[in-house]
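The structures considered in this document are given below.
Every number here is computed from the coordinates shown, using simple stated rules; none is lab data. Keep in mind it's a predicted model, so treat the numbers as computed, not measured. Cβ atoms are built from the backbone, for glycine too; each structure is taken alone.
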Structure P
């Protein structure tokens, strides 16, 4: 298996977690517990794989490469060195991370804050302690919070001005986007964010009518 194919396989736990959270197939609490376990353990195997191949794959497009400009990036888990397949993709990574770093608090609150409220809220709602608020309401809140956070990242970050020269900083770990390429992850943010926003607003309209 090529590194790109393995990276795609190792990325699959991410949509699996989202599916478990928003379409709880095992019931709410078992699905949430399984999703948290998958999410918490993903870094144990995905990050080592990504770092071992950081010098041989383009962080932007995921293409396997033998050479290209290096990217030294300060991440939450430490400083890492990645590679791009050319100056254009290195610049694209720098623009996205520069935009994200300038809005780090917004992204952390939007993603981690929404996740934290959702995990507590959906669990409490499932046992009936938030009646008349139910699990569907908690899921709609989760979708809306994530959507309004990732949609600006997906659509606006690539249009940002070039950041100052120097090491990049990322408010989020890069091993996950590196598995399939940062470009592909941004497109997932655009598409899934839009779908989730529509679903959340449709749920709100139904609740209010």
Structure Q
């Protein structure tokens, strides 16, 4: 067992296989491999991707950015040349998969246009049980889209400069690091309200 757990790849492979067993179980005993099953599978993929994305966002902001100034200069390359590029790889692609699976859920549940227009597509019903649920969920979806946009348009390009992946002088690296930090903090700021809509909408509105 120790040999399995000490090998990251094998640990993930076994975890995925176990997850697939449960997924098939839900398909067989939960009404078949129908549209509801498809929604459930997409939701699981969305949650796994989101945990990886937001988890790494919080790692950067709760740990790495705050601790880096206290790390001795001779040790900083270990973070900037090895840990940060690897973390950023998973970070940016987890953002993509989270958005894709989230949009797919909305599409399969037949409310993609409603949430993207904040409930206004086809007229707005402000009564009980009306379109406010799409307004709230749509607001969270747009926050997530803005966050994913920030990852690819601002955070990653500036991190490449700051980490030396792209050649630049010391001044340019410092400016890029500051800009990447600002947009990373922006995403951190947006993350909690976004997560409110993602977690509460399903429970409150179904």
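Numbers at a glance
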item: Source structure (of P, Q) for distance in nm of label points 7 Å out along Cα→Cβ at positions 73 and 97, computed value 4.0; result: Q
item: Comparison of P, Q - label where relative contact order in percent (Cα under 8 Å, 6 or more apart) is highest; result: P
item: Comparison of P, Q by mean count of other Cβ atoms within 10 Å over residues 25-32 - largest value held by; result: P
item: Computed 8, 32, 34, 18, 7, 1 for P(r) over Cα pairs in 10 Å bins from 0, in percent - originating structure among P, Q; result: P
item: Which entry (P, Q) yields the derived value 16.1 for mean count of other Cβ atoms within 10 Å over residues 153-160; result: P
item: Origin of the value 0.65, where FRET efficiency 1/(1 + (r/R0)^6) of positions 89 and 193 (r between Cβ atoms, R0 = 25 Å, to 0.05) was derived from one of P, Q; result: P
item: Test item: semi-axes √(5λ) of the Cα gyration tensor in Å, for residues 17-112 alone calculated as 31, 17, 12, pick one of P, Q; result: P
item: Answer label among P, Q for the case where helix-only ellipticity at 222 nm (-39500 (n - 2.57) for each DSSP H run of 4 or more, over all residues; to 500), calculated from the coordinates, equals -23500; result: Q
